[in-house]
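Take a look at the structures below.
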Structure I
Amino acid sequence: MYYVYLLRCKDNSLYCGQTNNLEKRIDEHNSSKIKAAKYTRGRKPVTLVYVEKIKTVSLALKREYEIKKLTKMQKEDLVQRFKK
């Protein structure tokens with residue numbers, strides 16, 4: 001199982017990524033200078049605000065790409081629908 005996720009950074013920006021181990025990856029974003037994404041390194045702490053389960057890595061990569069193309073407003077809409 002793979003996950004496509006959105007993180008809320010301390011500057012209120014959103015970061016999108018994909019992984020097969022969600023807990024470990026979020027921990028890496030928050031604690032690691034080496035394994036954290038370059039984008040999130042200076043924007044810690046990050047909080048998980050959206051997640052989708054996806055069956056294959058290729059589908060996860062496609063979905064990540066789709067989400068990254070969305071506007072900030074569209075990403076915020078995903079986050080709001082996820083909360084409900």
Structure II
Amino acid sequence: MSAHTPHELHDEFPHDADAIHRLKTSNAHFAKLAEQHHEVNREIHRIETEIDAASDDRLETLKKERLHLLDTIAAMLDSEPESADPA
């Protein structure tokens with residue numbers, strides 16, 4: 001098994017690494033969302049790699065939760081002035 005878990009925030013938002021770091025350290029709500037994403041993402045990865053067992057319904061629920069978290073995180077990153085790509 002690879003040590004790399006797909007769908008981590010730096011994979012989802014590769015051009016926003018600085019903004020992600022800045023928000024994690026300066027915005028408690030963002031930091032909580034990022035931690036929740038990490039936990040949900042890790043659980044999905046463990047189910048998909050058959051380390052942990054779960055029903056299809058549970059996996060779908062987790063994937064929807066991850067998507068909701070990503071949408072919320074993306075909106076916060078979009079509102080960050082320095083996260084916009086000038087090109």
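Taken together, the values in this text are just the output of simple stated rules run on the coordinates, not laboratory data. This is a predicted model, so every value here is computed, not measured.
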task: For the read-out helix-only ellipticity at 222 nm (-39500 (n - 2.57) for each DSSP H run of 4 or more, over all residues; to 500), a value of -13500 was computed from one structure; give its label from I, II.
output: I
- request: Supply the structure label, taken from I, II, corresponding to Cα extents along the principal axes in Å with the calculated value 43, 24, 23.
  value: II
